[in-house]
Structure I
Amino acid sequence: MKVKIHHEGKNIIAVVLFILVVVNLAAYMFIEYKPIPIAFIVLSVILFALVLNFFRLPRRHFKGDRDGSAVVSSVDGTVVALEEVYEDEYLHRNVIQLSVFMTVFNVHANWVPVAGEVKYVKHHSGRFLAANLPKSSTDNERSTIVITTPAGDDILVRQIAGAIARRIVTYVEPNDQVDLDDFVGFIKFGSRVDIFLPLDTEILVKLGDKTWGGETQIARLARRNP
């Protein structure tokens with residue numbers, strides 16, 4: 001699988017690299033007991049590798065059926081919530097909430113979960129609770145996106161910041177036409193994405209399952225006439 005560095009991380013990587021080079025040069029020049037500078041170098045290499053790993057961007061393509069019914073995971077992570085809830089920001093009805101939690105070791109690009117037209121985008125300020133807590137969906141800093149499928153289903157996607165994640169980036173805007181290979185956004189340093197689905201949706205994952213953004217089909221929408 002080909003992997004590149006996400007553009008959201010290029011400036012951060014450059015700054016981290018500059019700081020690490022300066023620190024290690026200073027340690028090597030001014031600390032006579034050489035095991036200490038060597039330890040600095042080892043730790044710096046590990047830190048830099050973690051930063052590179054966080055901003056990696058695998059090139060993915062959904063290989064399943066593209067008949068309009070497929071719902072694909074927006075992110076890499078673990079399914080932490082799967083329940084019927086009342087969504088009161090946009091949908092105003094009972095739906096299935098499917099939530100995937102990302103750790104700092106997961107890819108943090110957010111893929112589009114369904115093909116269709118973006119109808120609604122709104123950013124909400126909020127708290128920075130741990131993203132795996134149920135209240136994070138409504139209390140945390142978050143961004144809400146609604147995509148209407150060709151068959152007329154409104155699918156709500158919510159990017160949620162966490163205790164470490166402090167920056168949500170949303171790329172899509174109302175009236176955009178999106179497909180399963182497109183990106184909805186990016187969340188920096190660990191968080192969660194909720195997807196709200198119609199009650200008659202067939203769910204293909206269970207709590208604790210691992211998902212891969214842009215690849216894992218998590219649900220199948222009921223067949224409807226456009």
Structure II
Amino acid sequence: MYYLGSKPTLGHYANTQTLDGDVSKIEVADKSPDAGFDLNTASTYPANQGRPILTEHVPTVVEWQESAPVPDVDTVCGLLAVPPRFRVIIEQFEPGVHQFLPVDYLDRKAAAIAKRFFFVACNRLDSVDRVHTTMLLAKGMWIPPRDLVRRKEEIPPGIDINAPAKIVFNNAQIGDKHAWSDMFLPLYGPFLSDALGAALEAERFTGIGLGKGEAV
């Protein structure tokens with residue numbers, strides 16, 4: 001499986017400014033509780049919760065404050081912006097499942113320079129393997145044991161607090177899903193199947209960040 005994100009193409013993170021919307025007010029559309037991270041407190045990264053987001057406060061216009069071209073994949077205020085071809089590939093694997101919200105990039109003179117979509121993966125899974133993962137599930141999140149020690153919280157017996165923190169995913173729990181967010185990893189993701197990750201990697205999108213993760 002793959003981790004999906006973006007990476008700088010300019011030697012630094014690009015300067016951008018949203019010209020409408022308010023990302024601090026974006027919320028998931030369905031806050032029905034489940035075993036995962038509390039969706040009522042997930043406003044920091046609403047697009048990482050595996051559920052569609054309400055569009056009222058989502059930006060639709062971004063000012064690109066750089067002289068270089070806009071990369072194919074970009075991150076704006078925690079929202080992952082992707083090109084139309086990216087959407088086509090996702091839809092080939094999981095048609096009609098995920099959210100693609102249009103956003104226009106303008107230059108400093110308000111001229112249109114790129115069209116993108118904010119991508120929200122809308123599968124919410126418990127995808128982390130319990131046996132091989134070296135982190136602990138506490139308060140709806142996977143947390144390194146040493147962080148819990150620093151918080152003076154109780155650690156189950158037999159846990160090596162000095163072991164490197166490692167997340168391992170479980171293919172059986174992922175099933176036939178291709179793009180998802182994990183309900184216990186609210187600050188990370190989205191994640192991709194091997195097949196979808198390889199298909200996106202083959203396109204050589206500029207700005208895309210794809211990392212291989214471990215799964216059993």
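Starting from the value 18.8: which structure in I, II was mean count of other Cβ atoms within 10 Å over residues 76-83 calculated from?
Working: I: 18.8; II: 21.6.
Of the structures listed, the value fits I.
Matching task: -3500 is the computed value of helix-only ellipticity at 222 nm (-39500 (n - 2.57) for each DSSP H run of 4 or more, over all residues; to 500). Pick the structure from I, II. Could you put the intermediate results ahead of the total?
On the way: I: -6500; II: -3500.
Here the read-out was taken from II.
Given 1.6 as the derived value for distance in nm of label points 7 Å out along Cα→Cβ at positions 92 and 124, which of the supplied structures I, II does it correspond to? Only one of I, II returns 1.6 for distance in nm of label points 7 Å out along Cα→Cβ at positions 92 and 124, namely I.
Hey, relative contact order in percent (Cα under 8 Å, 6 or more apart) derived from one of I, II reads 24; which structure?
On the way: I: 24; II: 29.
Value 24 for relative contact order in percent (Cα under 8 Å, 6 or more apart) corresponds to I out of I, II.
Suppose mean count of other Cβ atoms within 10 Å over residues 28-35 works out to 12.0; of I, II, which structure was it derived from? Label of the source structure: II. When distance in nm of label points 7 Å out along Cα→Cβ at positions 4 and 44 is calculated, the result is 2.9; to which of the structures I, II does this value belong? Only structure I yields this read-out.
By the measure mean count of other Cβ atoms within 10 Å over residues 140-147, tell me the structure among I, II with the highest figure.
Numbers: I: 23.8; II: 16.9.
Looking at the calculated values, the largest one is I.
One of I, II was used to compute mean count of other Cβ atoms within 10 Å over residues 36-43, and the result was 14.0. Which label is that? Mind dumping the intermediate values first?
Working: I: 14.0; II: 16.6.
This value belongs to structure I.
The numbers here are math on the coordinates, done by the rules we state, and not lab data. All values derive from a computational prediction rather than experimental measurement. Cβ atoms are built from the backbone, for glycine too; each structure is taken alone.
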